[in-house]
Each structure stands twice: as C-alpha cells, then as structure tokens.
Structure I
Amino acid sequence: MLRKSQEAVERVILEGDLLNDVQKRVVMDYRKAVGGRLEDIVVRLGFATEEQLNQAVARATTVVVTPEIVYRPLLEAAPFKLLEGARVLPVVNEGETVLAAEDAELEPLLLEELWNYFERTLPVVQAEAGTVDATLRALASEQADSSISLPEVTLEQLVALLVHKGIVTAEDLAAMTGNAPEKAQASGA
C-alpha cells in the first residue's frame, strides 16, 4: 500500500548518492536508447540491487511528521482514536495531501475506512519511525489544552450576574446561604 511516486524514485537515482556521476550518465544514456524505468535500468546494469534501491528510496521519501504539517481539516474528519490505533496522520508533504503511516502496510479495510472518513483516497507514505506517535501525543495534548476556558470570576461577580439576569433572586440566595435577604441583595447589587 505504500506508494513511492515515480518522480521521487527518479530523484533518488539522479540526485542521490546511490550512483556515481558516471553511472548516472550511463543509466540516462541507456534509458534514452532503450527506454524503461530508471530503477529497472539501475538493477539491470548491476549498479545497485533492488534492496539497495528500495532502501535509498525509503530513506529519501520518508516523511518526518510534525504538528505543523498535519492537514487539520482531515484530522477532524476521522475519529482521533482510529488515527492513534492505526498510527497514521493526514499531512501535507511537498504540496500533496498524503496519509503518513508508521507501518508501511496498512490493512486494506482500515485504509478504506480512513478514506471514507476523509471522503477521498490519499496515497500512503512512510513516516519516519516515532514521528507519527510523537505528533499524535502532541495533538492530544493540544486538544486537552484547548478545552473551553472560562475567564476567572469571583464568587461575588457570579452572584451579581445571576441576580442581574434573573436566574436567582436575592431570596433564593438567602435561603441557600442562610443569610438575610438584605445581605444577599447588597452583595448582588
């Protein structure tokens, strides 16, 4: 399920340090003469094994997930517990919205469920180990911190507001506190 764009693979081959400059020229000349995908040519010519190529591509295309790159509209579309359990987050990477996953292979049913919540199909990219979990913790903390905060109010201000709004009368306050009505009215006025 992990998708590496052809462009990313070619970038790793041509700009990375997997091949030297001579090998890169040979690969491009071969492609020009015969055609084919760069990764197939690299392996066919024996410049790298498929495993070496996959590792280089994985290193170069791994996303470091941080709260800043999380795509918030989609984050709010799916249940947070589902994202935590799957260890995935919708992120914007190189201008594209993708699903960053700690595990390279997501269960197809889980992936389909996520896409249903997002109301779109997102390509899955590998997240650097631990970055999704760390970002999920930061987002959970952020959510806890953003719970409704009320301004600090003194008891006298609250009583005055309740009396002023007609929610409680001075007599009600006196009955609740055992004070005379005059005292409750004085503190409420």
Structure II
Amino acid sequence: MKKQIPEEKAASIFVKSVFYGIEKDWHDISSQLKHILGDSLILDDLSQFYLSIAVIAIQMQTLPGLLQKEQASRMRMNILAEVSSLNRGMGSGTDLVEIILNHEKAWQKAIINNEQPQIGIGEILFDQFNCNKTLSFEGTSYRNPFVVDLLGMAPMAGCWWKEFLDRHKLINDSSMKGDTHT
C-alpha cells in the first residue's frame, strides 16, 4: 500500500531533495564537467544553484505524463510556490520562478523546433556557467553544440517523480473534502 502524502508536502520534499542531492554530489558533478570541458567552464557556488533549478524545471516536465491534468497543474503550482518561498532569502534581483519559467520555455521551444529538449536547457546552462567553448563560422561565434548538449544532459538523470509516485499517493490538500488522486 502506498503512503499518502499531501501535494504541498510532496512539492516541498521534491524541491529540497533536488537542492540537497546537487549539493551532496556537486564535487563529483563539477569535477566531471571540468574534466570533460577543461577551463572553458567557470563553475562557482551559483553554478550549483543553477543546476538545481534546471533539474527542478526538467523534472516538472514529467508531471503531465504521470498525473491527471488537474493534479499535474496543481503540483506544478505547488512546486513554483515552494521555489518562490526560497526566493525570499535570495534578495532582490533574483527571481527563481522566472528562471524556471525560462527553462520551461527553452524546453518547449526546442520541442517545437524538432530538437532534443535538453538543447534548450543546455543553452541556458552554457550562459549561466559562463562557458567560452564556441565555434566560429564566417566571422560569427556560436555555442559549441557538443558542450550545449552535454550541459543539457547533466540535469536529466532519473525521474524523481516516477520513483516518488511508485511509493506515494498524493492527496489534494487544497480541498477540505480530502479527495485523493493517483
């Protein structure tokens, strides 16, 4: 029998586990990226944060395939609310929800352009990581597509929500009726 858990609590667990997981593995992740890309990448404390946000944005894309439409929409809003609560501690000039929405737009744009969706995420991380691996063609500099693809793949490991939903049943905690959904 699956353990019942309120949707808002599940969103909180998800966000915290992504940030914790990236923090815990950051040394290995950054070492691997530096080993492959060398000095073309500037990784700092903010890079760890940006990768966490990318993972959250990508994992959110799995919700419509795992949940009913209404519940997936509620979970998306719960996750954005949880991320927004983290935003309060970041100070002015940083809007975490806006960063996630930009990742979602990049993901959707790549799909519309018949590209792999990680390409859009990779382009964002390329800029956020201050990567200088470019190619030049006829006097114009372009992001190195290998690097963009590699950076786009970095946050895609596993399906957090699938694993979580295999063990838990989400409860709609916004209604007083106590409706449950799977």
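No lab work stands behind these numbers, since they all come straight from the coordinates. What you see is a predicted model, and the numbers here were worked out from it, not measured in a lab. Cβ atoms are built from the backbone, for glycine too; each structure is taken alone.
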field: Which of I, II yields 1.42 [Cα Rg over 2.2 N^0.38 Å, for residues 27-66 alone, calculated]
entry: I
statement: Output 19 (relative contact order in percent (Cα under 8 Å, 6 or more apart), calculated) maps, among I, II, to structure I
For helix-only ellipticity at 222 nm (-39500 (n - 2.57) for each DSSP H run of 4 or more, over all residues; to 500) computed as -16000, the structure of I, II it came from: I
query: Computing Rg/Rh (Cα atoms, Kirkwood Rh) gives 1.40 for which of I, II?
result: I
query: Upon calculation of distance in nm of label points 7 Å out along Cα→Cβ at positions 19 and 35 from the atomic coordinates, which of the structures I, II produces 1.9?
result: I
